[in-house]
Structure I
Amino acid sequence: MAAKVSSGASGTAALTENVENKSFNKEKYVHFYEQMVHIREFEELIDKEWNFPKHGIGGYLHLYSGEEAIAVGIIGALQREKGDCFIGHYRDHAYALASGSDPGEVMAEICGKATGCSKGKGGSMHICDAERGFFGGYGIVGGNVPIALGLGYALKYQNKDAVCVCFFGDGSMNQGAFHETLNMCQLFKVPVLFVLENNGYAMGTSIERSHANPDLASRVDSYAMKHEKIDGQDIVKVHERVSEIIAEMRVTSEPFFLECETYRYHGHGAADGQVTQSTYRSKDEVEKWKTSRDPLAIAERILLEQEALSDTDKERIYQEAHAAALAALKFADDSPNPAPEDLLKDVYA
C-alpha cells in the first residue's frame, strides 16, 4: 500500500513569493518533488524494517526525513560536467539518491551486501558514488569538513570553474578541525560551499545547550567569509538561492557559508526512538514541524498553485516511490554478502 500523501499546512502565508516575477520551471520542480518523495519513502521503509535480522542492516542508521529540500535543492544545482562535487556526513542516504545513485545499490550498502555502492564494506554511514561527484558520507562528526577543503583545492589547482559542496550538522561547528578548515578556505580562496543543516540538535543536545552563540551563521564572521541563513524547508528558495551562490563562486573561486534551518523527524539514529527523544524534545515539537513546515507539503502547495501538480499526480508519485523503495529492499535482500576473500581488497594502507 502506498504511504499516505501529506497534506499539511505550508508554513508562511506567501509561499509563492519566491516564484513571483520569475519564470517558474514546472518540469524541474516536479522532478525535485518526485526525488523528495522517493527519499522520504526510502527512509521511512528503512525505519520500519531496520531491526529485522533478515535484512542484515548492521551498525548505526541515521535517517533524513524532514530535510529533503536541502539535499535535492542543492545537489540539483550542481553541474557534474563542470566537475562539481560534494561530500556529506553520516545522514547520507538522501545525498546519493538526490544525485541519481541506484536505490538498490544504496539499500544494498545499508544492508552490507556485495552489490552495495561501497561493496558492502561501508554501510549506512559510508554511502559513496564518486562517478556522480559524491565523495561519501563520514561517521566522524566534522570529519568530512577538512576533506572538502582538499576537494575544493584540487578543483582550484586544476583551474576548473567548479565548486565543492560540504554538508554538515550543527554539532560539527564545535569541532576544532571545522574552524581550521574555514580559516584556510577563506585564506586561500577555495571554492567550497559549506552547508550547515541546522536541525536544532546534535544527537540529543540542542544548540542552545551546546553553542555559546546559537546564531551559528554569525560565527563565520571571524573568518571574513560570506554567509547567509535560509529556510531549508522550501525547495524553491533553497534551489534558487544556491544556484545564485554557486554561479558567483564559479567566478570568484571564494568559499561561502550557508545555514539551512531544518528539522529531522526521527531521533539521532534509528535506535533513538520517541521514548528516548522525549528526554530532549517533545512529541508536540516534532508534530508541529510535520504539520506546518514539512518540505514535501510546502513543495506540493507551490506546485498546486503553479498548476504543475494534481492530487492524482501526488498519489501516483507516492505509489511509485513506495514501490521503488520496496524493490530496492528486495534487491538488497536477494544480494550476496561480501566474500571473505574480498576483505582486504580496495585497502590502500
Structure II
Amino acid sequence: MYAPHTRYYLGFNLVPGIGPARLARLIEHCGSLEAAWHADTFTLASAGLDGKTSAALCATRAQINLDAELARAARLGVTLLTLDDPTYPQMLREIPGAPPLIYVRGSLSPADDWSIAVVGTRTPTTYGREAAYTLARDLAGAGVSIVSGLALGIDTIAHEATLAAGGRTVAVLGSGVDQPYPTRNRGLAERIIAQGALVSDFPLGTAPVAANFPPRNRIISGLSRATLVVEAGEQSGALITVGFALDQGRDVFAVPGPIFSRQSAGCNRLIRDGAALVRSVDDLLADLDLTVASVQREARIELPVDPEEAALLALLSGEPRHIDELGREAQMTAPVVAAALALLELKGLARQPAPMHYVLGRH
C-alpha cells in the first residue's frame, strides 16, 4: 500500500518538461505535492512554469487516472519508490537532482548501498571480457552489488558474472522497466529481477529511444559508490557515466589497456587524468574501504532502523549538527539520542566530522 503522495509523484513523472528542479519549485510555491498537482494555470504560472509545460500538466491531469496507473504498475510487478520513501536508495538520494520517483522490478536491498557501477564498451576485446567478468565476479564475492545498464558488451558481462557468483546486480534502463532493452537481453533481465532489480525513472511503456540513455547514466553512477570502466573508446557512452560520477562526488576507477587498443583509449585517458588504476578487486576494496563497509552492511541488515534512529536520520544532512541540537529538535533525552546516533554510526548512516557533531554517513 502506497502513501497518498505516491500517486502525485507518479502523475508528475508522466508530464513532459517537469523534472526534479521544477517539481521542487512547484511544491515549494504551492505548499504540498497534492496542491501542486491540482494547481490552476495562474498558480502554475506564478510558480514559474512556462505555458507549454503548464498545458502539458493540465492535459495529463485530464487524461490520466492515477489510481489506474498504480494498479497497472502492480499488475506488472513494479514497485514505485519516491524520495519520501525510507526504502528509496540512500546513495541515489544524495545526488543533485535525484529522481523524485523510480520504478523497480525485482527488489532493492540495504546491501545495495554498497554498489559499484561496472561499465564499458559494447564491443569488448577478449581482454576486456575477461577483465570485466573477473572483476565483477570477485566484487560480488566480496558482497558488493554490481550496477550496470543491461547493454551488450561490458554491461552484460558484469551482470552475468555477478549472477553466476550468486551476487546482487541492478540494471538501470533507458526505457520503462516493462520494456527491457536490448531484446536479446530480456532473458538476462528476468534473471536480474530474481537476484536484484531493474530500475528506471522513465514511465511504464517508455520505448528505448537513443535520447534516453545518456540521462539514465546519472542513475547508474548515482546508485553506486564508485564507477569502474573496464574498456571504453574515446567516444564511449561509459564516459558519460564517468562525468555524472565526478559531478556527484563519486570515485572513478579504470582498467588499463594496450596503448594501441582503440577500446582502451578512453580508460587510459581516464587514468592519465587521475582515475584510479585497477589491477584486481583488491585495488577497489582497499581504496573504497569496503572492508569496513561489510561490517556496516551486516549491521544494517541485522539491526533495522528503529523510530528514534529514523527521526534523527531525517534531521541529518551534509551540514554538521551538534548532538544537543539534534536532541532538542527530535525531543529526545540525551541517553536516547546518544544510543541512537551510535547505532547510526555503526551502520554507516551517520558520522562525526568533529566531536559531538553529526552528518549523514557515506558508507
Structure III
Amino acid sequence: MVLRMALIGCGRISSKHVEAIVENSQIVRVESVCDLVIEKAEKTADQINERLGYRPKVYADYKQMLKEVDIDFVAIATPSGTHYQITLDCLDHGKHVLVEKPMALSTVHMSEMTTVARRRNLKLGVCFQNRFNPPIQELRKKLESNAFGRIFHGTISVRWNRNQDYYKQASWRGTWDQDGGVLMNQSIHGIDLLQWMMGGKPRRVLGLIKNMNHPYIESEDLGIGVVEFESGSVGIIEGTSNIYDRNLEEVLSIFGEKGTVKIGGLAVNRILVWRFPNEETHPYMNLSDPDTVYGKGHVALYKDFCESVMQNRDPYVTGEEGQKAVQIILGVYKSALENRWVDLPVDFSTEQMKRWSF
C-alpha cells in the first residue's frame, strides 16, 4: 500500500521531509507540494523529481490544492503561527495531518486541533522526530523498565546560535504572533524529551526569559525554566541562541536513584554518560553527529505516521503528546510575564506576550 500525500511549506525544514519521503518511498508518494512562494514549491518538486523520478503538482494556494488533489494525508511545514488554521482546513477536507512543531501557539488552538481530529477519526501527528533517535529510545526503555528507580531531576540544555541573517530570511521568526523565541522554536524538541522522560504530569513552572543579543526580534533569546512534576521530580530548562559563534550542543540529562544518563551531541544523538549498576558503557557512545541539528528522525517519524494510517492506530507522537511541551513553554512565558510560579496546565497563547517588554 502506498499513501498519497501533499507537503505544505517548502522552506528551511522541508528538506528533512523530502529526505523522509525518499527513504519511505515504498509506502508514500508526494502528489503535490505547496508554498506561498511558488519558486520554493517548484524547487522542492524538482528535488523530488530528481531523487524519485516523478514530479508532484505545484501550488501556491493550499486550499485550491485540497480541492483538486486526491491525497490521504498532508504534512505541514509552514511558519508556526499558521499550523492551527491549515491543520483545521486539512481535517475539514478529511485528510490525516502530520504537523511540524509547535503544533500551535495557543492552548485553545491545540485542544481544538486534537478534538476535531478525534471526532473525525483522523490521525494527527506532531513532528517531534528526536523521540526516534536511537539513544533516546534506549533511555526510554530504561525508564519504562524502572531501571532508574525514583527520578530526582532532569535537565535539557539547548546551546545554539541564531544570528541576524537567520531572522532576515523570514519576517515571522522571533515574533510573538507567529513564532515565539528560543524556547518555542529551537528548544521545544529538547523540552519535549525532558517532559517525556520525567514521568507524570508537570504541576507548576517558574520561568525567566531575556533578550540578550537580538534587539531586532520581539521574543527571547535566552529562556530558563524550572518545572515541578506531580511525582516531585524537577526538570530544568536552559535554551539559548546566543552561543558564539555556532551551534554547540543539545544535552539531555536524567538523574535517578539507580541511574545517570547524559545524551548530547549536536542533536541529542550520542550517549555521553550511561551509568547503572554493573553497566557503565553503551555502544551508542560512539555515534557520529548528523549533518544538522534536525537529526535523522524524520525518516522514522514518517514511517510510523504512514503505518498509523494504514493500521488505523495512533501515531507515536499524537496531538495530545504534541501539546505537552508547548504547555510547558507557554507556562514559562506566563510565569515570566506575571513574575510568579504558574500552575499547569495553562490557558495561554504567545500573542498574550505582546504586552511583554525586555
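What follows is calculated from the coordinates using simple rules that are stated; it is not laboratory data. None of these values were measured; they are calculated from a predicted model. Cβ atoms are built from the backbone, for glycine too; each structure is taken alone.
A few remarks follow.
- Label whose coordinates, when mean count of other Cβ atoms within 10 Å over residues 65-72 is calculated, return 16.5 (choices I, II, III): III
- Structure with the greatest value (metric relative contact order in percent (Cα under 8 Å, 6 or more apart), set I, II, III): I
- Which of I, II, III yields 14.1 [mean count of other Cβ atoms within 10 Å over residues 161-168, calculated]: III
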